[in-house]
Structure P
Amino acid sequence: MAEPGERPEQARTLKVLVLGQLLSGAGLAAGLTVGVLIADEMLGGAGLAGVSMALFILGAAGASAMVGGVSQRRGRRVGLALGYLLGAVGAFGVVVAAGTDSIALLLVSFVVYGAGSAANLQARYAGADLATPATRGRAVSTVLVATTLGAVAGPNLVTPTGAVARAMGLPELAGPFLLAGVAYGAAGLVLLALLRPDPLLLARRLAHQTSAAATDTGSSPDAAEPVRRDVLLAGVALMTVTQVVMIAIMTVTPLHMRGHGHSLGAAGLVIAVHVGAMYLPAPLAGWLLDRFGAALVTGAAAGTLLAAGVVAALAPVHSVPVLALALGLLGVGWSLGLVGGTAMVASALPVATRARTQGVVDLLIALAGAGSGLGAGFVVAGAGFTPLALGGGLLALLLVPVVVVTAKTGTTRTGTTRTGAA
């Protein structure tokens, strides 16, 4: 059922996106759980293990620009489906690399596998294409929360998928990537078949019609509104900092646990809590954004990420519950930052150039995350997990100026300022 003032097509769009996210969540989380462990076994050493996450995020970065560009020309349906299908190819490539002990194929496959993550994240923009300013935060959060089921199930299927891999004569750690390949492939086919009408193309037609009607009546067309740079930059800063902090701590947690005798299942459980916390609180983040504004959401993200870093740094090395708490807080902070930043970016951009710019934004965020993932492995190898976790939490304080700027610009709700409507 569409919200008051929304097009009826928005309800169908959200349903299809939700189905795609349910599937793709398993593809995303399963690989994240064991990717660094595969790299650790094949490359040797915690420092080099961080390279796998960096390559994965670099792949996601490049794919973000590609998905955004294709979406700009052909619509969200084709752009997102292409990203998911490439993610499936990358996942199956990791399986083959693990089975043949090919380091070169492993590294290339991690890059291609990142395309699935790019599509999974850019689906949130598709949820906002037809949303009204008053419901944009909730639309974004609906798409994100749909990832929860697959994302939580994926890490908890590490053991059974590992058994399947062994039965096929493959290394145990290849199992989750078998699941990822199937899940990403299914998500791509679902969107390719069902995401009609395309939300971005429809939004563009509606904006053109509004502009033409305004021109005919001699009034100023809203569709010609320029980019709101202050809101755009605030949204980008919010998402970038939360991504850097989350990637830094999350990347090395399974390695930290494995080094202190925890089982693969225990590491999977902690990552499942983390990924669930990334997506499950998204509706709350969307409601807070629509109701109270970006400054509150940004401040909440900063405080939660700081708490996550402190708890992770102080967690007893043998305590799975405390590590799970830390990674849960890390996921909640990321969720607040992503929902808030996404809605701010969407509200700041005219529909004519929206998809391409969003792809570039996600490219920049992913590059920052790639540097974080690469650096995290070397920091842990040289100084240990505790300084890495504490330093990551303290990085969240970089969001304090964003809170100040957002409050001063008067952004009280998504797409609304004290001086006028978007």
Structure Q
Amino acid sequence: MQRNYPKVVISKEGEEWLNKGQMWMYRNNAVNLDETIENGSVVDIVTTQGDYMGTGFVSMDSHITVRILSKDLHDVFDRAFFKQRIQFAYAFRKTLEAENLTNCRLIFGEADQLPGLTVDRYNDILVAQISSFGMDKIKDMLYEVLLEVLKEDGQDVKGIYERNDIKVRTKEGLPLEKGYWRQAQLPTKTVINENGLLLNVDVENGQKTGYFLDQKSNRVLLRKMAHGKRVMDCFTHTGGFALNAAYGQALEVVAVDVSQTALDQAYENAKLNHLEDRMSFVKADVFDYLDECESGCFDIIVLDPPAFTKSRRTIDHAYSGYKKINMKAMKLLGKGGYLITCSCSRFMEIDNFEKMLREAAHESGVTLKQVSVTQQNHDHPILWTMEETSYLKFYIFQII
């Protein structure tokens, strides 16, 4: 088949990365890149010997020069191609998220072979984020196909809200903006049902696309072990873990956050589920609050902090922060207590996070008995050939 796409020549080092399954080609691996190629165009990646390596969208501004769509020389990147990809991603959710299909991540970028596209669903609203210049150029077609796929399955979706206010878009030369696609006049707030809990979602002003969907299954793990326990949820945000503890018949639930806005939202969620009388909300710096508590006053402590690092340059600082807060919790819990601890930073890799936990336990004079180790919810799938798709680490231990 005749290929008419512009070619980008990759170095030997870059070739080795792609052969391992990586779906990004970086600027420093480009041996030859014609600067006259139109930004966002489809290009073929070839070796210095002319061997085909893959096809994707080129970004003339980003360090990620090509986001690879396919490594099949015979693929044609038309509407049918993208519809098949979207159908494949949707079928995955129907299989694994049948009970939460109205509140789940429908498309997770590279993990669904749709690089630079994220789509979450909250009832009849889809929330999209695009971080690729090439994807942005064809977004109208993508959104139309997405709505078509859902409609064919009898799903009721009213509109698509764009949360294209993420900083990574500036690296692609794309504007920061948000609002309903094609100026649809629809609400920006809704109430989802997550495993029996009602939760307010603000797609316009909420974190990420409106809510953290990636901890759904992990929050249920706390629910199942909370009965009769005294639980502290640190960095509670809108109350996800705290609400699950209360729903699971915890004896006491304390939700701690430094943000009054977050606590107000958590309280509203508690009222929505008639749990407000079984929970208390504390505005405090978590590090300071842990110092103020008496040893043994909680049976379960949840540590779900925001990412302490968003780059490899600050890993050491993040390591210190994670270690400090985990040591505080370990000492506070005492023998028999349960520690739930996690990190949402992909740069704090699993081996490093576990090393930190071992050091924290040793220096705190405790032993960790593993209860459970999980990662992000399965609507945020992980490609084993692309470590960038793996970011959440979630551990439950008993302190002995």
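Read the figures in this text as sums done on the coordinates, not as results from a lab. Model, not experiment: these values are computed from the prediction. Cβ atoms are built from the backbone, for glycine too; each structure is taken alone.
With relative contact order in percent (Cα under 8 Å, 6 or more apart) coming out at 25, pick the structure among P, Q it was computed from.
On the way: P: 25; Q: 11.
The correct label is P.
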Check: For Kirkwood radius over Cα pairs in Å, for residues 260-323 alone, which of P, Q scores largest?
Finding: Q
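Tell me which of P, Q gives -28000 when you compute helix-only ellipticity at 222 nm (-39500 (n - 2.57) for each DSSP H run of 4 or more, over all residues; to 500).
On the way: P: -28000; Q: -9000.
Only structure P yields this read-out.
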Checklist line | For distance in nm of label points 7 Å out along Cα→Cβ at positions 316 and 348 computed as 1.8, the structure of P, Q it came from | finding: Q
Checklist line | Entry that produces 17.8, 59 once Rg and Dmax of the Cα atoms in Å, for residues 172-379 alone is calculated, selected from P, Q | finding: Q
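To which of P, Q does the computed value 1.7 (distance in nm of label points 7 Å out along Cα→Cβ at positions 20 and 60) belong? Could the numbers behind the result be given before it?
Details: P: 1.7; Q: 3.1.
Derived from P, not from the others.
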Next item on the list: Figure out for me which of the structures P, Q the number 18.3 belongs to, where mean projected area of the Cα convex hull in nm² was derived from the coordinates.
Entry: P
Next item on the list: Using Cα extents along the principal axes in Å, for residues 52-195 alone as the calculated read-out, with 45, 32, 25 as its value, let me know the right label among P, Q.
Entry: Q
